[in-house]
Structure P
Amino acid sequence: MGKPPSFRAVRWTRTLNLLAQAVLFVTLFAGLNYLAVHYAWRFDLTENRSHSISPETRAYLRNLDKPVRVVVTLSENSENEEIAQAFRDVSGLLREYRFATAGTPRASITVEFIDVFQRRRDAEALGIEQPNTILVICEDRTRVVRLDELYEVRNQQKQAFRGERALTAAILDVSSPQKKKIYFLTGHGEMSLDDVSPDRGLSALEAELTARNFAVEPLDLALAGHIPEDAAVIVIAGPQGRYDAVEEELLRQYLSNRAGRVLALLAPGFPPGLADLFYDWGVLVDDVLIYDRSPTGQSETGDLILPALANHPLTSSLLGYKIPLRFGPSRSVRPDPGRTLDPNLEVTPLVATSEQAWGERNYRERVVPVYDVGVDLPGAPRLFVVTASERRAARKIADTDAFSIPSGRLVTYGSADWIANGRLGVIGNLTFFLSAINWTTDRDPDLNVPARPIAQFQLALSQQQLQRLRYSLLFVLPGLAALLGIVVYWTRRN
């Protein structure tokens, strides 16, 4: 028989074997982690792919050439459940954005969550004054994404999450070196951008537009003699004098020949001198002052309370949240019943009064307003205060379907002071104006990013069914566990 191995050799062999196993174990997990970090595969098995971003968003992110910073002021610990849910939705979405750009450091997306109250200095440096917003930053360009842009709402119920579309559009907007220009006409007593007064000033509106990456400039048509080529939108804000024939023709050519976009805010009592332009676009601006004596038609301060009517890009948020507008003195702006038939012209009334309102024609005669049959403009069924016109120019190639080229758009408002500093903070007013700006500037229309449906589950139980469920949880489940224990005990005993 040979000499048996010594205990020392056996002990060293076992020790080396354990060390080898430990090294292999650590190497295995290090290799798996390396593969997971650099060659990760992710699969979204949810029905609506709620944990993935769309292929179109991925394509846009791959083409970014500059880093983008996203600052979120939503709070996970908010007492408002809607804000807490928005935080969870947005944080999960931004996690996918960061993962999609992780391999491109020059065009990465960084995300920062801040509390505007605890980090007041950082918030002020970024120009953030209120919480519950999202700020997208690229170099010196910024854009604010509001909370109401994240969801599709119907009857005050969230139906779908459209945050991916809003955030992707904001990222593309700030990463572009060019800003869309909005020109506010001057020279006829219009409301001024540098005026801080509450009644006629637009300084707050200018700040809101600048925060959304728009360039805002005044324009005097009489001095310029033309409308600049880079004009994305022309805003006529409460003129107190008439535009002459040359200026009107410039606006008509801009709308028709260049598919221009115009927002005309016309206060009552001041004829704008643009009758031919409005006739071309199927709009009739009545020289009346609207009165509404119904309890739901006016506020305690005398402002008109105006609900939205048609489902339109300008009114979708108002309809979803059931938010009315508040206008000061207003006139009637309606589809012209005598307009020429044009299949490419679509005229849509958007906002209206209650059925008890009327348009007073003799409002200049300082008397108590009374509705005069046959003289005043009747409010039955309603008086329209905001009307949108869109002219689509379509053409055909061979036998293919018609496709649309850029269309001219005109939105006419029967009031102007609702965008002034004193009324811009009213719930709904700022949203309504920004919706018009986004619609007229074609911001975000081409993103084929679907909204994610929000799954809602509701369990309806009767009182008797709730009682049965309570007894089942208290007695049936513990009884089954006890019976299983008895069976196991009896089996092992025998």
Structure Q
Amino acid sequence: MSRKKLSEKCGIVGIYHPSHSVASSTFFSLFSLQHRGQESAGIASSDEKNFFIYKNTGLINQVFDDKIIGDLRGNIAIGHTRYSTTGRNNLDNTQPFKASGQNGEIFLGHNGNIINSEDLIDLLSSWGISSFDTTSDSELLTLLYANAPGRSWSERSEFVMSKTKGAYSLVILTQNSLIAVRDPLGIRPLVLGKYREGYVIASETCALDHIGASFIREIDPGETLEIKNNKLNSSSIRRKSNKVALCSFEHIYLSRPDSILDGKLTYSVRMKMGETLAIEHPVAADLVIGIPDSAIASAEGYANKSKIPFVQGIVKNRYVGRTFISPDQKLRDLGVKIKFNTLNSIIKDKKVVIVDDSIVRGTTTPEVIRMIKDAGALEVHMRVASPPVISTCHFGVDTGSSYELIAANRRIFEIKRLIGADSLEYLSIDGLKESIDYQENYCIGCFTKEYPIPVQMEMDKLKLESIQKRENA
């Protein structure tokens, strides 16, 4: 029943306060990142003497209640909400992960995806660590940080970064400190905020806003930031170049529209994408409709530039999301009608432009177009506020395999016929670059097959599971 788009990544939070309990604030900050993952959630805390942790599968408000939050004592905490980009969705793979080693006991939350897991498994094996509790690449990172050589967390983190390839924004909880790490390319977002007398780390700035924290800055690519005794200790890995590669899909779809990313408000960037799309691909129509929720800003931009009225022609049931109740077959056959509904009297006898942020597998788009036509639309013109997705993501977004991508082996006119639109056009690569102010500082590999680092062209999200089965055979 879920909408088959680019699946969300993970959301991470870390809070340090010199004297007050922070579990409740961690919960509300994490709750604002629910859009980044709906499979599981967890919080680990420390009172600088003892650790406390609770995690489970489900939505954040299904996992936690007042009693659980009250039991998570301490003035330091990290939180994680998960979408499985590597490893199956089960309780074993729920974060934060725990590991003990020569650097003591730590808990870690990870947003991203590691592309050299086999190298890390070999390294851990050379240290005498050859059994794993999960099928997640995040466990490998946890074990590395718990056992890495170095006299300080700065040195240990530099060692781990030197061995790790891929995307990783991390929050790490030690007994008396909070550590934030962002990979040298800065593929996944991570920000620092001021929280009362302490500090907060989060995937997006919206997580700061919801607890009254103020935005200080983004964590730099390659930076390790340790918060201890209410002081900040920052260090950065020595890099061969200043190249960075923030995921462009953070602006297109993944981040909340009220978050600031790379110094830009996501909502404004999406409006710019819609405006550029209207310039590149105009159409004679009566109404512009955006697919809720991530395409609304782009639809407004398209409407503003084309002078065609924007209307909320599709209403989304925001509470259908993930549920523990499976629909029966008759309800399942309704498809997207459980999630979306049309305003028929507004759409009837109109030529309609539908703006969406992306078409990935193309399984839902035909159903949406059919709904609009069933509502009485004379014509339905599809406009997509990003280029065609022609290649898989290797850095934390579950796009599926290339054969699942509708644009990987089809031309636009073939896709138009498959989805049932009267016309179909995408934002160009140049239009995307203009909209996000591309200065060679974004990853656009899913549109171009050109990635910021060499990658294996097909990756399996269950790869670690297959590795473990092979080694145990």
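For the read-out distance in nm of label points 7 Å out along Cα→Cβ at positions 71 and 343, a value of 4.7 was computed from one structure; give its label from P, Q.
Source structure for this number: Q.
For the read-out helix-only ellipticity at 222 nm (-39500 (n - 2.57) for each DSSP H run of 4 or more, over all residues; to 500), a value of -9500 was computed from one structure; give its label from P, Q.
The structure behind it is P.
One of P, Q was used to compute mean count of other Cβ atoms within 10 Å over residues 191-198, and the result was 19.4. Which label is that?
Computing mean count of other Cβ atoms within 10 Å over residues 191-198 on every structure in P, Q gives 19.4 only for Q.
So volume of the Cα convex hull per residue in Å³, computed for just one structure, reads 325; which one of P, Q is that?
Computing volume of the Cα convex hull per residue in Å³ on every structure in P, Q gives 325 only for P.
Tell me which of P, Q gives 17.8, 51 when you compute Rg and Dmax of the Cα atoms in Å, for residues 167-358 alone.
P
Of the structures labelled P, Q, one was used to calculate FRET efficiency 1/(1 + (r/R0)^6) of positions 23 and 311 (r between Cβ atoms, R0 = 41 Å, to 0.05), giving 0.05. Name it.
This value belongs to structure P.
Once mean count of other Cβ atoms within 10 Å over residues 247-254 is calculated for all of P, Q, which comes out largest?
Q
Every read-out reported here was derived from the displayed coordinates using simple, explicitly stated rules and does not represent laboratory data. Just so you know, these numbers come straight off a predicted model, no measurement behind them. Cβ atoms are built from the backbone, for glycine too; each structure is taken alone.
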